[in-house]
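Engineer: Next up: the structures, one after another.
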Structure 1
Amino acid sequence: MRTWTLTPAYADGPAASAFPDLDAVFALRGEYVASDPLSDVVRVEVAGTRYYVKRYTGAGKNPLRRFASRPRVRLEWKNLRTFAAWGIPTARLVGYGLERRLGAFVRGALITEEIPHTTDMARMARDGDARLRDPRWVDAVSRQIARITRTLHEHRFAHNDLKWRNLLVTAGDQPTVYLIDCPSGMRWIEPFLSYRIVKDLACLDKVAKYQLSRTQRLRFYHQYTGRERLDAADRRRIAHILRFFEGRE
């Protein structure tokens, strides 16, 4: 079984010609961006617009994962569509699909349109970007990330890799934050949800503690909860966040 879908906005025109089916997508050659044992990412340009093509050929170390009903590529494109439905700024999904043989996952891909004039926040931290030292800019970005994170968690959804590298920020004095790259996020029930919420917040704080002041980090938590005062549960959660990665850095 093989499926390939172009979203309605791209069903006609240059993108439709460039990405007509799964075979064509896997034959693409472009600028190398990243790779891991499960996937690779290349950037291609079509009619003046750049696209990111993520192609999966692996399902994980456990061979049984090839028979999972929701392989990582399916989760990733589903999550992008979910973020858009929840009003979370994210990359525009262009096309997606996968191939199975005898019920086992063989390969899959998804394509997103590049968000122009953006930088991921991990790169900003590595480069010592001056914007991270501008309190007004930090506050504007912090409020957006807090809203995005709260929206996820209010829907009982955890990103599971909510790191600065997966947050894109536009240039200029009025930045917009985009959430990208979520192949392992999903909804959870208690008691697992609480742990995953802490993990999401700890992932954000893992870099923030080196880049932002304690006051800015605490302000983010208040923005996330929407409350001005901490209660006993908040204090326990903050303590858990602060020690979450102890011994693992």
Structure 2
Amino acid sequence: MCGAWWSGPNPDGTPQGFRLISVDKDRLESVYSDREGECSLYVSTPLANKLQSGRVPFQIEVLDFGQPAEVTATLEGRPVAVELAGKHSVWSTWKGNLDTAACDDGTAVLEVRSRAGEKSGVSHMQYLVVNGRAQPYHADQAMTLKMEIRKMRAVEEVLVNGRALVTIPADTNQETSLSFPLPAEALTKLTKVTVRAVENGKQRSNFNVGPVWLEYHGKKLYDLRFPSFGRQWLGEASPGHQLECDWYFAMP
């Protein structure tokens, strides 16, 4: 088993944990669980690697080992209804709906607690929410945008909250680290950074970007949907490539 070395959630957004496999003759089932608590659990859907908005169904898996269990949930401190949806000999499945429409743009934390007899567990899933509910925000100093670039040939552009503020030089070498200052007035509570493959004649460069992060008051800020070492391929619309990619940064 491996996971702790990257110091964050798994690449699909789930908390670090383990997978339990149940084999019964020719039937095989498995469940993933957060490693915290004796009655451990985790939110199986939605994962943290997608933007959320509006009403979102969610599902929880609880390792209760056949005991009667209780599950409660809150979204940003507000209670969320949860109902038992299925029972396995080792775990149970619970479902509900998240109403993220009341959340401001930024991060929203779903906290789930479980109890089976004397054993309990707790799990947190942090989502990036975009509902068009921007909070007033004023950065008290400029920020630095940093990224690693590979195989760049043409000049490419970077947008910050829809404004083209940065260009990446052409012929950027392999494994090049770039740093760009961003003015405080360009930042919002949820700052969106877009790297776009610019059309050069009739072709686009195929290049690799990542990781991408912001530095503010000596801290590194990452998009919660991606592992801190995550890379994205941009360029021609071929398998595995995209013409642009967005990174969202929740400002402190």
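Engineer: So helix-only ellipticity at 222 nm (-39500 (n - 2.57) for each DSSP H run of 4 or more, over all residues; to 500), computed for just one structure, reads 0; which one of 1, 2 is that?
Structural biologist: Answer by label: 2.
Engineer: Of the structures 1, 2, report the one carrying the highest value of mean count of other Cβ atoms within 10 Å over residues 124-131. Display every interim value, and only then the final one.
Structural biologist: Values: 1: 13.8; 2: 20.5.
With respect to mean count of other Cβ atoms within 10 Å over residues 124-131, the highest-scoring structure among 1, 2 is 2.
Engineer: Hey, another quick one. 1, 2: which one has Rg and Dmax of the Cα atoms in Å, as calculated, at 21.1, 67?
Structural biologist: 2
Engineer: If distance in nm of label points 7 Å out along Cα→Cβ at positions 28 and 84 comes out at 1.5 when worked out from the coordinates, which of 1, 2 was used?
Structural biologist: Details: 1: 1.5; 2: 3.0.
Of the structures listed, the value fits 1.
Engineer: Assuming 2.7 is distance in nm of label points 7 Å out along Cα→Cβ at positions 156 and 220 as calculated from a single structure, say which of 1, 2 it is.
Structural biologist: 1
Any read-out appearing in this document is the output of simple, stated calculations on the displayed coordinates, not a laboratory observation. Quick caveat, the model's predicted, so the values are computed rather than measured. Cβ atoms are built from the backbone, for glycine too; each structure is taken alone.
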